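Engineer: Dropping the structures in below, format is structure tokens.
Just so it is clear, none of the values below were taken in a lab; they were calculated from the coordinates. Here the structure is a predicted model, which means the values were calculated and not measured.
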Structure I
């Protein structure tokens with residue numbers, strides 16, 4: 001059964017949010033159904049008894065798993081904001097990097113370009129992950 005891409009993207013955003021390992025999601029390889037989980041409130045998302053069966057389920061990756069965090073920002077900087085590359089690189093060696101990066105994007109009127117770049121990279125990475133895992137994607 002195929003996975004609906006928008007559902008997978010929602011699950012990806014969920015597992016990438018919060019602290020590391022705080023949220024997770026598992027895809028049933030047979031049905032394409034996605035089961036969400038959160039350490040904040042485990043009762044919020046009831047889980048099937050066999051959800052830990054790695055032969056039947058696969059964990060949705062995080063942005064970090066797919067190199068969609070700082071590496072993606074630096075690719076964007078190299079390709080689209082080369083004049084600001086060193087400034088952006090410096091930002092990501094301190095706390096609050098994403099806020100400062102967003103402020104810079106607003107200042108140089110590149111926020112929409114970043115969102116498009118990031119969206120394309122997420123889609124490509126998730127589709128490649130599905131192919132690697134043998135999952136069929138719809139949409």
Structure II
């Protein structure tokens with residue numbers, strides 16, 4: 001997968017990509033580092049960030065900017081939207097029925113990427129909010 005996108009595979013790059021594939025929670029760089037560092041003691045947070053930026057630059061992953069505190073990262077298999085809970089920070093994938101609009105519908109822009117994020121409360125946080133309002 002890496003070689004096919006012009007990325008020289010290394011142990012660190014493979015581990016970071018595998019972490020994204022294994023942990024489908026749209027992790028932060030810090031979360032990836034915490035998961036990998038026990039088995040890769042020479043791995044640095046800087047290496048994780050650099051690898052994530054490279055993967056994003058090559059179109060392997062997407063950088064999600066819905067959380068102002070931390071960038072989150074997502075392996076891109078198919079176009080999809082995101083549901084982001086403002087309370088707990090959970091991010092969930094949602095199928096995207098519409099892809100990139102044709103150029104004539106995009107005001108002449110040549111689009112190569114779409115980013116759709118719906119923001120609100122997840123079912124658990126919404127339930128908690130409703131319960132708190134009745135106390």
Structure III
């Protein structure tokens with residue numbers, strides 16, 4: 001039986017497993033590795049902190065994910081397909097590793113993030129088209 005996400009180590013396992021899948025994905029991998037040229041040694045701890053803040057209410061994350069994604073969108077058009085793929089991989093990773101209230105919350109919060117990020121990017125597209 002799978003356990004819920006309850007510790008920092010659980011978040012690290014989730015995030016590390018998820019991003020290894022992202023890097024292997026043909027839709028997302030190039031965005032992270034080739035376009036954004038993510039420094040994974042720096043990025044993964046930031047994502048650990050982000051998800052600890054989101055899921056456990058720890059105020060350890062400092063950053064602006066929306067600004068990062070909108071800046072990235074200027075370099076490569078981020079589409080519904082990118083965000084949908086990201087969300088599917090997130091859900092699959094959670095479902096494989098965990099089960100419980102926090103795991104479900106992690107999926108719900110990611111769905112809201114997708115809506116927020118995609119909506120903001122679509123607003124930018126509309127503003128730039130005018």
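Engineer: I, II, III: which one has relative contact order in percent (Cα under 8 Å, 6 or more apart), as calculated, at 19?
Structural biologist: II
Engineer: Supply the structure label, taken from I, II, III, corresponding to helix-only ellipticity at 222 nm (-39500 (n - 2.57) for each DSSP H run of 4 or more, over all residues; to 500) with the calculated value -10000.
Structural biologist: II
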